[in-house]
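The following blocks contain the structures, represented as structure tokens.
Since every read-out is calculated from the coordinates, none of them should be taken as a lab result. Predicted model only: the values in this text are computed from it and were never measured. Cβ atoms are built from the backbone, for glycine too; each structure is taken alone.
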Structure I
Amino acid sequence: MKPMLKLIDADPALKLSLIVTDQHTNPNFGATMVEVEKDFKIVAAVDMEQRDGRGQARAQAIGVCVTKMAEVLADLQPDILLLYGDRGEVIGTAIAALHLGIPIAHLQGGDISGNIDELIRHAVTKLSHLHFASNLESATRILKLGEEPWRVYVVGDNHIDQIIARDYTDEETLRQRYAIGPLEKPIIVLQHPETTRKRDNYADMQGTLEAVLSLGRRTLIIYPCSDQGYEEVVRAIEMGRGLPGVSIHHNIEAEDFWGLLSMAAVLVGNSSAGLIETPYLHIPAINLGKRQKGRRRAENVISSEFGKEAVAACLEKALNDPEFARSVQQCSQPFGDGQAYKRIVAVLKTISLDEKLLNKGITY
């Protein structure tokens, strides 16, 4: 969201009040609010007090988010609240804003993404008053949920705005910063827990890493998100700490992450980055399990279930199949043209903040 936030912050007609929460405040995931503070003033940091990776702990953390966000928003009294995506902190914040009479603009509604995230995403759509969809298919789904057409804008996906602008860390810097040899094309692993299937998240992560690490290539492994089950994923990841050529990261800053993807051999796991960002960098992505079930994807994506043998077969195709390599270089780019941030800010500047916006109807 950085290009959009910078554009808002620089506009004399607008005032940005940035609130951070969840992983941004959690040291288990790098306490990444320090990265945010490099570019923006933070007006509030909301610690959700998530104790562990159990479903109960996550649900209780979202409850804490509702309570604390109600206090923050009541104090700030913003004209409009801008929310992104499909995570628990998003729906918690939306509930607080709704009861305070604050209109909500939602980015990336209507996407199909599998996992518990998709259920949250569509629920946030029904709580929101403006919708910035990443593509026409998603906008159509928003309309099918009964949203009034004048509330829905197709703008593209913000994830790719900086990628299209090539606004990410250069290769030479990254090779020095992450100890990557001059000719090495690293493998990047980013795998989250599944939350709608009863999975052994430790075994799933272990199988992925066994397949990847057997290749003996420079490998960067990134911690998962804070969804229930994350502790088992982390436990498997930590078994690889200290192995030759392997580095483990609680978080990698966005500009570094995109730069690393641009020079990577493949991205492995189940992050949405594998489906949304990699087509614009023309690298293969191996998408595992059902977390991203139904999400739009390009021809550079290989989908598979978990397991060492399954992942090994995907890696063989991604790294050694010349026909697939050609399809990666020629793949479609289905998430817009990198100008989403400009379209969103233009709407925010001109939309009437009135009773019509706040009092939603439903189409039939």
Structure II
Amino acid sequence: MGSTKPKLLVDLIVGARPNFVKVAPVHRALRTLGDWLQVRLVHTGQHYDTNMSDVFFAELGIPEPDIFLGVGSGSHGAQTGAIINHYEEILLATKPALTLVFGDVNSTMACAIAAVKLGVPIGHVEAGLRSFDRTMPEEINRVVTDHLADLLFTPSADANVNLEHEGISSERIHLVGNVMIDTLLASRDKIRAAPVLSRLGITLRHYVLLTLHRPSNVDSDDSLGRVLLALESVQRRIPVVFPIHPRTRQRLESGNLRTLVGRLKNVRILDPQPYCDFLRLMSDAAFVITDSGGVQEETTCLGVPCLTVRPNTERPITVQEGTSILVGNDTDAIVRESERILDGKPKVGRVPDLWDGHAAPRIGAIIEAYLKPKRAVCGRTTHGF
């Protein structure tokens, strides 16, 4: 008779659309480490509808979640509390050797809190990013998660500096690169083949891609109105394609902006797009207007000019080295920088170091080394004859 070797369990936590893009390459990397490791995918259900969840899983090759918590939407407090409660129940039933969380959504911080209280080590992918704006809920999630984590996987050198300035030991910090870029580069052929341009009847570099979802931009008529006024000017020169976030659609439909929206005849509003369609729209746009941190990173990798509708960013490398320009929700600034690009004077950037498509294997190697002592203990089994 042979021996039965127990496996070490690692939980990967996803909850919102940005997490799915980040978890895909890490899930693949961990699955290649060997049969000593069991990877458990836990979906909190923070975002869950076909466009925001199911389509991404299928398109990115992510398997069905092993556990679905189904917490749904709600206030920050209610959602965070529900995730802590549900994930704690999972941990009490089966405790992993490591809980790996991604990004800065409520699921990230909540699962980190549940894990640390039960003595489960935490890894944080995309650690160390800081906007230094505590009015952003995501900033609170980042700071709390980083200070709870045992392994901090950073996408760029500035993130290491931020963590060290906050007193976090350099031994816990690992510069690995950007896992979102892993997914982008691995999907290049699928992105190029996506038929979305022909389906929409638009042509290469003859449109602008717009995304807006942050509360600071869309939760008041005043803030959103300033962006729409800029769009009114931009659309006179070039069509705007706008895959709309449910939060933004709700504001446009329930607010006092209908008259202004009615003047945006050259702005095409779409439902949220699958990953490859969205990246094709991004790749071939004349430029992008966004308030998304992930889109800032993707446009920098693609070399596409990006006007970031925020006064600050937790991804300053996209401004310092990449193609992003901060314009806030200042109507004049958005129009001015749009005109500059359309007049043939776009910002030219470079791809940051280690944004090379290999961040996830680096994470896998670090996790393998971190779990080696526990693996050795698990390997001490009794052999039968």
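When percent of Cα pairs over 22 Å apart, for residues 101-188 alone is computed for each of I, II, which one produces 23?
It was calculated from structure II.
I, II: which one has Cα Rg over 2.2 N^0.38 Å, as calculated, at 1.02?
Working through the options, I get structure II.
Distance in nm of label points 7 Å out along Cα→Cβ at positions 221 and 309 computed as 1.7: which structure among I, II?
Derived from the structure labelled II.
Where is FRET efficiency 1/(1 + (r/R0)^6) of positions 21 and 245 (r between Cβ atoms, R0 = 35 Å, to 0.05) largest, in which of I, II?
Structure II gives the largest value of FRET efficiency 1/(1 + (r/R0)^6) of positions 21 and 245 (r between Cβ atoms, R0 = 35 Å, to 0.05) among I, II.
Name the one structure among I, II that distance in nm of label points 7 Å out along Cα→Cβ at positions 5 and 333 of 5.5 was derived from.
This figure was derived from II.
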